[in-house]
Structure I
Amino acid sequence: MNTPSKNLKHWLVLAVSCMMFASAIGLTMNVIGVFYTPVSEDLNIYRGTFAMHATLSSISLAVISLFFAPLIYRFGWKKILTTGVALASLSTIAMAFTNQIWVFYLLGTLRGLGAGLYSMVPLSLIINNWFEKKRGLAMSLSFSFSGIAGAVFSPIFTTLISSSGWENAFIAMGLLMIVLALPAILFPYSLDPKDEGLLPYGHDDSKDTAERLIRKPNWLNFSYTNIAFILIFVIAFTHTSIAGIAQHLPGFAESNFLSEQIGGVLLSAVMIGNITFKLIFGSLSDYLGVIRSSVLTLILNAASIVMLLTLTNIYLLIFAAFLFGTVFTIPSVALPLLTTEFFGKELYVRIYPILSFSAGIGAALSMTLVGYAYDFTGSYALAFTVALVFHMVNIPLLFVAQRHALKRA
């Protein structure tokens, strides 16, 4: 029997949110890489020059996240969602009709702004509002769809580019973004299940009211000098600044005298690990708690880096690359759960966008920083070593942040 806290609509909202995230991040961030080589060769420019438009997308996505809270209060969720989908998809389609790199940069920025209006911050807000029990599972399922979309559509668009050209592929991508996001636009639901006479899934009336969904945040008990906030901000930036190592694994393979095919397998293994560990983390955090699950994830990622640095057996390197996929779990799944754990739902809608901004900037810079580390040293060892240092620092910082969390106070 359906009840206000256990209703089919909870899972339907989760389903349309998964498709929405596949559109906003899965296509715009995880598939766009297949365009780098064909477009750059056709326009006779460096790959990095064209890839810069994707970096601008990441930066603009991070920036718009800072303004999501005031926008949602002023215009409402469905208007923001529709605007974001239109801006992201139309700017992607427009890329088919230009060969000027500055236009690609402009359109890339607009695409990031649009995607930011219906990706990380709104998705995590929906999951936090609609799920109390099994929140970790719901969060991991929804965020894993970015990796699933990347794995499914990357070969499809590669084939489409080869058969019909990159221009038609950009048009197809823009249209697909609309199709994937359309259920979230058309399906009737709100950010707050209470607006529909429902409660968060598994809602427990015995919990303190501070745990319950708050429509608008009260900032009287929060300061940006809060130690927990500062530490989580630092952890978000430093952790995502090493995520770019994944895209350099083909180069890492070649630098170790392995074939290009092995490099491609390593990258595929990372993407499989990306999906797998996101799914595992959600259920694990529901049982062990988000702090223990996050620490375990950081330890596993550190172990994968040590393996990549020291092992030579191809099969073990592939396993290490798979294990390195844990790097994507912290910013996508753990960070929103940690925000709720440390600050509660009352402050979530304002704090998480700032933490998401920190993670977004780190991710945007990561591929460039890792590349420069190799350019200046002739090896990826420096990037791997810095990553290990970050892990050694971030694990104790996480426990310190827990001690100073507002909810504990």
Structure II
Amino acid sequence: MARSLARPEAQITQARQGLIAPSRTRDPRIDAFRGLALMMILIDHMPGNPWEVTTVRNIGFSDAAEAFFIMSGIAAGIAYSPGIARWLNGGSRLWDGMAPMWRRAWTLYVVQIVLSVIAIGLFSWSAGVFYRSAFREMHNLAVIYDSTGSALIGLPILTYQIGYVNILPSYIVLLVAAPFLLIGGVKAPWLTLAGSFALWFVAGAMRWNIPIYPGNGGWFLNPLTWQFIFVIGLLIGIRHRRDERFVPYSKALFTLTLAFLIFAFAWRHVPALAAVMNHKMAQLGALGAPGNIVSHNKTMLAMPRLLHILALAYVLSCLPFVTRMCAHRFVAPLRLMGGHGLLVFGLGTVIALVGQILMDVEPAVTWLPWVLPVIGVLICYIAARIADIARSPKPAAKTATPG
């Protein structure tokens, strides 16, 4: 009897030393890179501005969306895995571990609906004020006028998506599935990774996707394929909670991934090499290779994009100076914006849409593309700063808090 009682106690002690224990320190890279990804999304969502050349998509195949998803997965793994671990160790109910994720998914859903309504309102208002009927047709907005009833059904069920307001739906779906992914990630991480990879491969090869309604086609960021990068982030976050690496440092692997990043950069910027490689990929496609292997398709998270973001994440994670740099006071604005990711994302989306309208209405004003992204980032920083001050506990409250 004494032996049977000691075993659960040992399991609980082990859990407290692992996933359930709070991480020793908050890794500055998480908020810094998430803030950087959000800033890049804002810039890239104002097409035609000169700052676009500074974003990650210009050094390879992936862009800020992949960075956003993997960082969100890491953050979710760190934040929510302890609740699942407590349930697996018999210390709490499953609902206690699941509820925070589903509450967050609901918050994201509300934000998605609000952003969609704002986008419809912005472009509709601009079409009337600036006498540009084209504003009612941009970014899939024509559907709301041509098939209003169907669009009003599709909007709340996330199947009617507006261009540049179509990142959150896939993230919402993945966050709803996150409790089950975390259970697999905690109990059988490599099996979970294998299953996720298999779904990515088959869904991409067979072009499975969630259909849009009204209209034809599928979601812009296909959850069936983008789940793979999110799951990788979850698994990294779970291990990070234990102060471990999911993929250990290896000099050979570091050299290989760094070489791939250099090759991807050359493929992107050397026309002769790009012509050869693209031709070879087309030949493989003609021989029957799956489209998600021999293309750069963003919707299906094609292999070149996937490998690029994974290589970039691995190389950056292996460089000690990156951690020191992310902890530097000069990077504090990025960390602040990353810590208020949803606020910055939502506000940045609205600012980017306003910027698109202004740049379209005033194409001759050459300074607008230079100034608008900078103003947008500055507004997001100020908003994050205000939110941080509002969230900070008052001194009196600190004194009253039990030790």
Structure III
Amino acid sequence: MFMQASGRNVGGAIAAMATALYLATPTLLSAATAERGSFGTLPDGQAVESVTLTGEDGVSAVIITYGATLQAFNVPDRDGNVADVTIGYDRLQDFIDKPNYWGQTIGRYANRIADGRFALDGKDYQISQNDGTNTLHGGTLGFDKRNWRIQSVRQQGKIASVTMTLRSADGDQGYPGQLDVTVTYSLDDHGSLTIDFGAKSDRPTIVNLTNHALFNMAGEGSPYGTYGQRLTIPAARYTPVNEKLIPTGELRPVTGTVFDFTTGRMLSDGIRNGRDPQIAIARGWDHNWVLDKGRTEKPGLAARLEDPRSGRVLEVLSTEPGLQFYSGNFLTGELTGKNGHVYRMSDGIALEPQLFPDTPNQPDFGSARVEPGKPYRHRMIYRVSTDR
């Protein structure tokens, strides 16, 4: 009788303690956390905020409101050593003084539009040209150079997230329609950073949003760069480009070329192959791959990047039909980034899921049109793991 009574008392005490612990510290039931902070002040006095999302598995992501930028992505290797796998800047002033597309949210239209022109409903539009005669990544003042507003920071179950918003006025950079844009970064406890893009317009316009992180799975600033890493892209075709890096309209098979990543290819294999005119034009790879999966309701695999030294693996998933793979060809050692590291060619590579470049001028590529009542949606995922 004594033992039974004591057991009941102990059980009740444990239950009471558990209830008190839950009421006092509910976040213990949610392993993923979100911490809001500061990342400096813009010259006009606007505060730039940061949000750090941390998962139970040791993965963390730092997002700043300037450019709705993935400023850091910290990932353990097979031995548990954590490194930032994205190149970029430590200081806000560097983002302002030496702008680059390093982790930013890109829009209104990611990638290139030929001569900065397109037609919509019989009307011609001229948008700002910032890449020779082309428009690149939205124009001179794209979404990457705006200070977004935090709408919410949440910890729900095993997921921590931040949602940011931006309003782009009718005529911004020459694009028609007022566009209300949202981007949500969500990190879970299993190494998946999901990025949800949404956009609503009050009149017909074009939209193509993506994230432009440059990855080095050996760790930012690694002296080995990315040459020793293996990339897989499930795409049997790609879109060759002209001398202005605008797609010619052809969907060319990758078979027998240095553009064949269907079964995996080391990045050192082909990046300097000047016998292929496409490599010579772009100084390496800077092309769009036509993903075999096409445009999908749920995210499908767009790329897999593996670093044999550290064991780190990145999978990029997306609902979009194309993947722009840029091998860091224009990193010339002129820019100093995080931790005082000088970035050279292929110290980071971009894997950007999106619509095809110049789609508004190439009907065979599909449509980038967004209308009132028919919002734009794109979900992409950066999923990290380790290979033993």
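What follows is calculated from the coordinates using simple rules that are stated; it is not laboratory data. This structure is a prediction, so every number in the text was calculated from the model and none was measured. Cβ atoms are built from the backbone, for glycine too; each structure is taken alone.
Structure summary
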quantity: Value 17, calculated as relative contact order in percent (Cα under 8 Å, 6 or more apart), assigned to which of I, II, III; calculated: III
quantity: Comparison of I, II, III - label where distance in nm of label points 7 Å out along Cα→Cβ at positions 144 and 256 is highest; calculated: II
quantity: Which of I, II, III leads on volume of the Cα convex hull per residue in Å³, largest value; calculated: II
